[in-house]
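Before anything else, here is the set of structures, which you'll find just below.
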Structure I
């Protein structure tokens, strides 16, 4: 009798906890007919510290409740306490697989707010860096997505090629990942002498490796069985949820900010926007693989453009950009500007702007509100990972637990990008 009383008490307590989830789970969960299961926050296939509360009927997903915030670092609030240039280093840590995309959107917002010019050469360098960042991110995505479903060789090959990209990032900024290379008005420094030969070597080497990935996966019957018809997102549903990037284009919606609202030098280059037809896990895979081929093409065109591009690697506006080191031993004004910019920073108008670019995961936007002083009043980022996680409830419904692993990998989330 005592054991029965304890069991009843525990059941009542459990039902009391579930009552807080009323409307998010089915009525059957409140009676114990279905089972509640935690997936994460330490499960490797959630691609970060993500907790999914799954309601299961056997192996079938009845409802899925994402629980985020485990990786919250207060980046947006911290930027408000720093001068504009110092805030750039914090943006690296949001989407840690595409740090230059974060740098880029924040710097573009600053440049729009302050009307700061960016030389043509700097814009071409930025374009090359962003497409290398896209390749870097897609390689991590493909490798981890494949190993989640048992294709271990692809993981090893993708990370082998990624090492070449990280070596180039180290040439540019001294860091493999968090380089803060893109700065307001341009980039930190010009391309070092060894960068262009390394890039040319990579561009000649990489396309054949994409062919290898496709030989291993694209027509693989096990891969097809695990991905086709799984996690379908209809175009109207994708738009209603605000899904962007490859996950949106896999549903057949032709929307790429590089094409629709060209920034940097994308308007000068010819490239295709890969689209899917079914909006399933397989299409999201195909779209990203084709995007890697397009990124190689864009970088090749940018290299030709670089030889004709005018200007330097950064603006000469000394109100916003520190003078080069070579001037510090010759000009007292240069020393003063250098000291003031690194201690006080520069002022931006009391106005608000919004800029958005196409990151590897989708649209990343930056809302920036100045104060008239050297620190922003408000900084807020619209990030694709948060939106894609919010759509998991819809995408996973009526699938099996094994399919959840494939679906999470296919929408390509980064929890630093989500939680910030």
Structure II
């Protein structure tokens, strides 16, 4: 049990105030453990964090303001740069918000393809998050394993989207193009081997004394505290709240999928790790179901006033050529009805929401983003105040803060 200033004062009540002065210390903004440009202004009482003040904004790029100067399809590129560990989830979340605003329905095959890619992206995000958490606490080998797995998933992303990281994959009303013919085999071959990787990670960490000592009963949050901070995703579910937008408000074809929502009740760093491991196993179940149920047919809306016609149609059909020019020419493009919409999806870090306001022109009047990292990070002070300096690293790793999303 750690000794506090109050304990020392009881022992030596006549000690001078000089003995109890705290020391100011910065962690970041250039520090490996912050996983980005974050700064922590700390008041240290020995090794104890007496006071901590996070400072954000170092990576501010004005994504929301950029949305007011880009048309709806152009903003897809910007969403890649928010949570760059799972850009496909951002692409899909924004496209769904636009489709609600435009009242456009994506064909069934397009919905299933989106679900498979979203869950693969969730796997890529979670597995690297677990690997980096292990690295921060000394288990370097686990990090190397997880990065190897992400590279394998990047091969699939490249085959589907043409890019590995910044995918810019979705379009309003569908996706960039249909998946390659061997898509189902590529995905099945990979996810069929993935559970073994999860078993090996758990073999390395679940009974590792150092990992357990630095994660169990560290950064605890109660259910009530988690709700009051607006936490979502693994942070919330680790506190015992089984809230998952894929279940609470199903989108795409998630209502056709059979999966569980992993939860824990401890609310500590170890519980967040366990929730992410459980979610990866559930994502594998979803991927298998989606591949089995995926129908043939178009992946994009047949309304070519919203979605670009195929190149073959453009080259051989005058009406399609006109639609193509109307959609891409400045001053034309997508013209939504006047109105507003808030749409949210379940990304690896939690609820990603887009609030769009349309004034009837080709660009949004207002784009507002609800980034899960911003809300999750708001609980950091509560988690670490009064704890040891080493716990600050452990708690930070468990939040999986993405600075591009935090400072949007």
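Just so it is clear, none of the values below were taken in a lab; they were calculated from the coordinates. Note that the structure is predicted; figures quoted are calculated from it, not measured. Cβ atoms are built from the backbone, for glycine too; each structure is taken alone.
Thinking only about distance in nm of label points 7 Å out along Cα→Cβ at positions 105 and 337, which of I, II has the largest value?
If we compare distance in nm of label points 7 Å out along Cα→Cβ at positions 105 and 337 over I, II, the biggest value is for I.
Using Kirkwood radius over Cα pairs in Å, for residues 201-272 alone for the comparison, can you identify which of I, II gives the largest number?
Comparing I, II by Kirkwood radius over Cα pairs in Å, for residues 201-272 alone, the maximum is at I.
Among I, II, considering only FRET efficiency 1/(1 + (r/R0)^6) of positions 49 and 153 (r between Cβ atoms, R0 = 25 Å, to 0.05), which has the greatest calculated value?
For this comparison of FRET efficiency 1/(1 + (r/R0)^6) of positions 49 and 153 (r between Cβ atoms, R0 = 25 Å, to 0.05), the top structure is I.
FRET efficiency 1/(1 + (r/R0)^6) of positions 193 and 257 (r between Cβ atoms, R0 = 25 Å, to 0.05) computed as 0.70: which structure among I, II?
Only structure II yields this read-out.
Comparing structures I, II by FRET efficiency 1/(1 + (r/R0)^6) of positions 113 and 265 (r between Cβ atoms, R0 = 30 Å, to 0.05), which one has the largest value?
I
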